[in-house]
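Input: structures, listed below.
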Structure 1
Amino acid sequence: MQNQKTIEKILKNLNMRSPEIEASAIMTRDGMMVASEMKPGVEPDRVAAMCAALLGLSDTAASELDRGELRLVLLHGAKGVLLLVQVGDSHVLALSATTDIKLGAVLMESRRAAGELQAELI
């Protein structure tokens with residue numbers, strides 16, 4: 001499938017844009033993995049399920065606090081960041097990076113990749 005190869009290339013290029021970006025994946029909002037570029041030993045389907053749970057809670061919180069439609073979720077831990085970025089109506093881009101990454105840079109790169117992915121998922 002041509003779209004699948006293009007999607008995988010977009011993720012691979014995203015990971016190569018910065019040495020601090022460790023992994024990326026595109027999945028449906030309900031937790032079905034579409035494609036991923038992750039380290040060996042990471043279970044993509046498990047990551048997709050956890051991201052779907054985070055999105056569900058984040059949607060509820062955004063609604064309850066009248067923040068409008070959810071666009072992204074940022075988790076910042078002691079060892080790095082996880083960013084979930086909305087891609088169209090039904091998909092989400094997950095990006096994992098080390099704490100050394102500049103937040104503005106990761107936001108810019110993730111939005112660029114989300115736009116490229118959205119064009120392939122239509």
Structure 2
Amino acid sequence: MRTADPDRDSRISAWKKKARAAAKASRKRKLYIITLHPEVLNRTEFRHANPNYIEGMPCVYVGITIHDPGDRYEQHKTGYKCSKYPRKFGVELALELIDGFDEAGLTDEEKEPALADWLRDQGYAVWQN
């Protein structure tokens with residue numbers, strides 16, 4: 001059973017409030033990238049998802065959010081609406097890795113998988129949900 005954490009609960013409440021406001025305002029979604037610790041390569045599922053990984057290249061998680069990417073990273077690390085790999089292996093945001101990715105003409109639903117494929121084509125190990 002999880003112990004009470006008033007600070008975590010307060011942050012989650014604030015995130016929910018921001019998400020409701022963003023949804024009402026139809027705010028544009030933002031891509032984000034989280035660098036993962038190389039130990040993630042020891043996970044069979046992760047390794048199999050990246051057969052063309054080039055040794056030494058970064059391991060990353062790719063997502064899209066209505067939140068500020070910094071808030072979204074913190075959400076992953078605290079376990080709120082998180083994916084297993086950024087929660088356990090997330091190191092830092094790596095927004096600079098998006099530089100050069102052309103998202104023009106893509107819908108929000110197409111952006112995340114397109115970014116993941118673009119990074120994989122460069123030899124990165126990538127996880128996305």
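Nothing in this text is a laboratory measurement; each read-out follows from the coordinates by a stated rule. Computed from a prediction, not measured in an experiment: that's the story for all the values here. Cβ atoms are built from the backbone, for glycine too; each structure is taken alone.
Numerical summary
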read-out: Label whose coordinates, when distance in nm of label points 7 Å out along Cα→Cβ at positions 79 and 95 is calculated, return 2.1 (choices 1, 2); value: 1
read-out: Which of 1, 2 leads on mean count of other Cβ atoms within 10 Å over residues 87-94, largest value; value: 1
read-out: When mean count of other Cβ atoms within 10 Å over residues 7-14 is computed for each of 1, 2, the largest belongs to; value: 1
read-out: Percent of Cα pairs over 24 Å apart - structure with the largest value, from 1, 2; value: 2
read-out: Top of 1, 2 by relative contact order in percent (Cα under 8 Å, 6 or more apart), largest first; value: 2
read-out: Given 1.9 for distance in nm of label points 7 Å out along Cα→Cβ at positions 15 and 111, calculated: source structure among 1, 2; value: 2
read-out: With helix-only ellipticity at 222 nm (-39500 (n - 2.57) for each DSSP H run of 4 or more, over all residues; to 500) derived as -15500, matching label from 1, 2; value: 1
